[in-house]
Structure 1
Amino acid sequence: MGAAATFEDNFDGPAGSAVDGGKWQTETGDNVNNHERQYYTAGNANAALNGQGQLVITARRENPGNYQCWYGRCEYTSARLNTAGRFTQAYGHVEARMKVPRGQGMWPAFWMLGHDIGQIGWPNSGEIDVMENVGFEPSTVHGTIHGPGYSGSGGIGAAYSLPGGQAFADAFHTFAVDWSPDSITWSVDGNVYQRRTPADLGGRQWVFNKPFFLILNLAVGGYWPGDPDGSTVFPQQLVVDYVRFTGSGGGGNTGTLTGLAGKCLDVAGANTANGTPVQLYTCNQSGAQRWTVGTDGTVRALGKCLHAAGGGTGDGTRVQLWDCDGSGAQRWSYNSATRDVVNLSADKCLDVLDNNPADGTPTQIWSCSGGGNQKWTLNT
């Protein structure tokens with residue numbers, strides 16, 4: 001993509017060491033919801049670097065700590081890592097290069113959950129499964145979205161199978177999603193196999209225009225994969241070469257946005273506080289006038305996003321600077337041919353109030369009219 005990574009872990013470090021605690025937290029305990037059989041352990045017991053720039057998550061048939069699970073004494077241990085509280089992001093290119101385990105009952109996954117799950121719960125938080133594999137389908141992986149009214153076995157997704165009966169466990173493969181406002185596209189080794197938009201939800205709520213955090217885990221057993229049987233060999237390993245998130249905050253074109261009377265779109269007083277008005281002002285080459293039109297639907301300056309106040313969609317809603325949050329208030333489209341900057345949620349144009357060219361005139365969103373007070377040129 002050429003964009004800078006906003007999150008990257010290449011798992012460099014000595015063999016046997018735990019993951020970087022500044023990037024990942026390690027979850028512990030069992031999971032009754034899916035009737036999985038494993039107990040997730042802390043530290044490096046089942047998630048450790050191998051000294052070759054890879055993370056190894058190991059599932060073992062053991063219970064050294066006398067761990068108790070929903071079904072009684074736990075039969076297996078494994079590991080689950082997430083970036084909650086350390087890294088969340090809305091939109092971009094998410095990928096991991098991994099080699100999955102093999103065997104009946106194995107269930108490796110690379111996925112994401114909405115950052116607000118602690119407030120609104122699952123599935124209202126949304127879930128994006130970049131890659132799941134169940135051991136009884138060695139040649140196939142799945143990509144799925146879950147949300148209110150389309151969760152669990154009702155999730156919306158598709159499968160991708162390797163040609164010629166190859167098994168995913170035989171080699172490393174790259175699993176990715178390209179995620180933008182109202183669109184998620186899945187690929188394996190660069191081969192796109194599905195794209196989902198709100199049109200796929202049959203009127204149900206699209207809950208993917210906000211920050212999510214990353215999860216890596218190796219589950220054992222459960223409703224979907226079924227439990228291990230006599231054919232399953234332990235230990236099994238999910239080997240992760242790298243995890244990378246690029247795009248939001250990285251990609252896009254940067255320059256001034258010049259509009260009415262040749263003046264520039266400007267953050268009032270170069271103030272980075274939430275709610276600072278965005279106005280028209282004589283061009284002065286300052287950072288307050290340096291905008292990045294992102295590949296993710298944002299327009300950013302001074303590390304924050306162009307924002308329709310209060311998420312308003314009506315004519316006259318003022319435009320301001322605000323923390324980037326992935327909301328519809330911050331979803332914009334810039335068309336260099338028509339020179340329109342359109343707020344997608346409102347379907348309205350970035351507009352200079354009252355067609356007034358004076359320094360300090362506020363901007364707002366207004367029904368697109370083709371007027372000169374709605375035309376902007378990005379000068380990179």
Structure 2
Amino acid sequence: MKSVPTVTPLSPALTLLLATATGLAVASIYYVQPLLGLLAGQFGVGSAAVGLLPTLTQLGYGVAILLLSPLGDRYDRRRIIVIKAMGLVVALGFAAAAPGFATLCVASIAIGLMATLAQDLVPAAATLAPEAERGKRVGQVMTGLLLGILLSRVAAGSVAALAGWRAVYGAAALAVALLIPLLWHSLPRFVPATQAGYGSLIASMAGLWAKYPPLRRAALAQGLLSVAFSAFWSTLALVLAGPEFGQGSAVAGAFGLAGAAGALAAPLAGGLADRRGPQAVIRAGALLVFVAFAVQAVAPASLWLLVAVAVVFDLGVQAALVSHQSVVYGLDPASRSRLNAVLVSVMFLGMAGGAALAAMLLAQLGWRAVPLLGAVAALGALAVARRR
């Protein structure tokens with residue numbers, strides 16, 4: 001039985017709602033990044049310890065993608081979306097009220113778990129979209145997701161500079177809460193694609209991994225690009241606060257504006273994947289990421305160079321992601337939630353690994369080790385993408 005909604009049109013208004021909700025959900029796991037310098041001072045911890053916060057959030061996200069997102073093939077996806085949105089409001093509120101660093105670590109895991117709402121919304125858009133336009137429509141919703149990732153840093157840095165870091169989480173909780181009734185009333189009811197039990201549903205992902213080589217290549221390549229992506233963004237605030245640059249959280253957050261240029265390429269990449277196939281877009285994206293980080297690793301320290309690096313590598317990462325999703329969603333329409341779960345769980349495990357490795361390298365070897373890590377990861381992604 002196919003996973004189909006009771007109504008099929010994906011109207012502009014519904015597309016906008018899905019993109020907005022996706023952006024706000026995924027933004028929740030990135031608000032912490034420009035706040036790391038403030039949080040290190042607030043709780044009296046070093047750069048390696050405070051780096052646990054983005055690591056735990058992304059790890060929670062990756063685990064929940066693997067264990068919770070497949071439920072979208074078994075139950076009404078609208079109900080799952082609303083329940084997770086409510087859970088995300090609670091987790092963000094818990095972070096806003098956290099009295100100590102350990103509590104904030106727990107809240108970070110909870111935020112990661114519930115922010116997987118974003119990965120229920122994207123397959124919903126793929127199911128609602130006409131087949132001939134799936135890449136383009138998914139790209140439009142992904143623009144919301146990618147803008148959420150990147151502009152979250154701008155919002156968090158600016159709000160923290162004006163009202164403190166707790167206000168960031170409080171405002172985020174309010175924004176998600178306001179969307180809940182809109183999601184409930186605007187989304188159609190989705191008919192489950194399978195009646196399999198939870199254990200069988202989870203176990204079937206191993207079968208999908210074994211059955212589809214394109215899924216394995218997409219997950220591994222995007223996972224490696226995610227190592228590079230997370231290494232840059234999870235350490236940017238600490239690098240900017242260091243002696244080479246001497247900048248605060250507002251400047252770190254403003255870097256999201258540079259990275260947002262890459263998000264605007266998502267619908268274009270999706271449309272190009274629809275017309276000409278995704279492989280060329282994927283390879284070009286990985287090459288852009290490698291070039292950006294290789295230049296940063298060897299060039300003199302420059303704030304403007306960092307801006308250029310953010311624009312170029314974000315463009316590459318996001319173009320590759322939309323193209324990989326176009327590949328994965330076309331493999332088996334009845335298994336889209338599980339296919340997406342495999343792709344994104346590997347991707348966010350890569351992000352968690354990138355955040356952890358970058359924090360360690362920054363503390364032990366200095367800031368130039370971070371772009372070197374990104375360049376090596378991008379080379380690995382390019383090698384995977386070239387395999388047949």
Structure 3
Amino acid sequence: MDERSRRWRLVLGGAAEESLGELSGNEAAMDAALAALYDSGSADGDGSRRQRSAGLGASAPQVARWLGDIREYFPSTVVQIMQSDAIERLNLTSLLLEPEMLDAVEPDVHLVGTLLSLNRVMPDQTKDVARQVVRKVVDDLERRIANKTKAAVTGALNRATRINRPRHADIDWDRTIRANLKHYQPEYRTVVPERLIGYGRRTTAVQRDVILCVDQSGSMAASVVYSGVFAAVLASMRSLRTSLVVFDTAVVDLTDQLHDPVEVLFGTQLGGGTDINRAIAYCQELVTRPRDSIFVLISDLYEGGVRAEMLRRVAALVEAGVQVVVLLALSDEGAPAYDHDNAAALASLGVPAFACTPDVFPELMAAAIERRDLRAFAAQMSARS
């Protein structure tokens with residue numbers, strides 16, 4: 001069997017065996033692992049479904065063996081997709097409450113979201129293993145985002161405190177040259193600057209207040225994970241005063257736990273309703289310096305509270321000078337489902353609502369710190385996607 005036929009045989013499953021041939025060795029094991037997940041049934045002649053003998057069922061030992069098989073035969077990115085599909089398609093959520101199962105899985109953001117949703121019903125003997133799984137994912141995320149986030153935020157803070165009579169070491173040469181291009185001297189082939197633009201002197205004072213307000217309804221699981229890690233990174237920067245607020249129909253302030261993002265994530269409670277208005281009301285009380293404050297609402301905007309009041313509160317924040325950012329999702333999951341009416345209403349207030357990937361979030365924070373036009377930023381993000 002050539003490579004092309006082998007791949008098609010694995011894609012199409014056992015139904016293609018007669019036309020494409022039989023697999024053997026590792027390929028047969030790969031096919032069996034795929035069939036156990038995706039071939040949950042086949043069609044009879046009358047169109048009804050009949051059960052196959054293969055499958056994962058609800059047997060913990062069988063699932064554990066299957067998890068071991070897919071880790072052996074597939075790359076980690078494929079393993080994570082298959083795990084996520086298994087949890088969704090075969091309702092294996094309850095099996096994740098068993099420590100031996102958690103030892104067998106490949107940790108990723110989606111698995112962390114599932115574990116957080118099970119936090120309240122998880123047995124004590126499972127919680128220690130679950131924390132280890134969450135810790136591994138959080139550490140990987142921090143390594144991925146921390147340096148880029150700190151560099152972007154620090155650069156934005158420096159640019160935001162530009163001065164026009166800088167010391168030589170503080171001159172922003174790129175901006176100085178652009179501002180003085182009209183003074184170019186062709187005969188000397190140089191620019192004679194009439195106005196110097198520089199960075200402000202470094203300071204240990206808090207320059208911006210950042211409030212992350214995160215919807216913890218079930219559909220926002222990946223966004224909750226990324227938000228918790230980003231909040232911990234931002235909280236580690238002395239130039240920022242960072243607050244993290246999560247909400248469903250209740251509001252919980254997790255700011256005092258930002259020293260440990262794992263504790264932050266286990267302080268969330270995925271699922272339940274949504275009261276965005278109540279959450280914004282709480283966050284309004286945290287704003288003491290409007291012109292130096294950035295309010296980031298991360299929500300799909302499906303409001304279960306008082307919609308009109310929610311919009312009035314956002315308008316009040318904007319009018320006071322707060323830089324308001326609304327993210328429909330903070331994840332790699334693609335285009336999110338969201339309330340289009342509420343997004344349009346926010347846009348009419350000058351607050352665009354758009355999705356953002358974790359890799360782009362540092363750029364977004366830099367744009368917010370510099371008070372750039374976030375509508376243009378949102379349009380740029382849409383063009384990228």
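What follows draws every value from the coordinates through simple rules; no lab data is involved. Small disclaimer: the values here were computed from a predicted structure and weren't measured.
Observations
- A value of 0 for helix-only ellipticity at 222 nm (-39500 (n - 2.57) for each DSSP H run of 4 or more, over all residues; to 500), calculated from one of 1, 2, 3, originates in structure 1.
- If Rg and Dmax of the Cα atoms in Å is computed and equals 25.9, 88, the structure in 1, 2, 3: 3
- Structures 1, 2, 3 were compared on relative contact order in percent (Cα under 8 Å, 6 or more apart), and the highest value belongs to 2.
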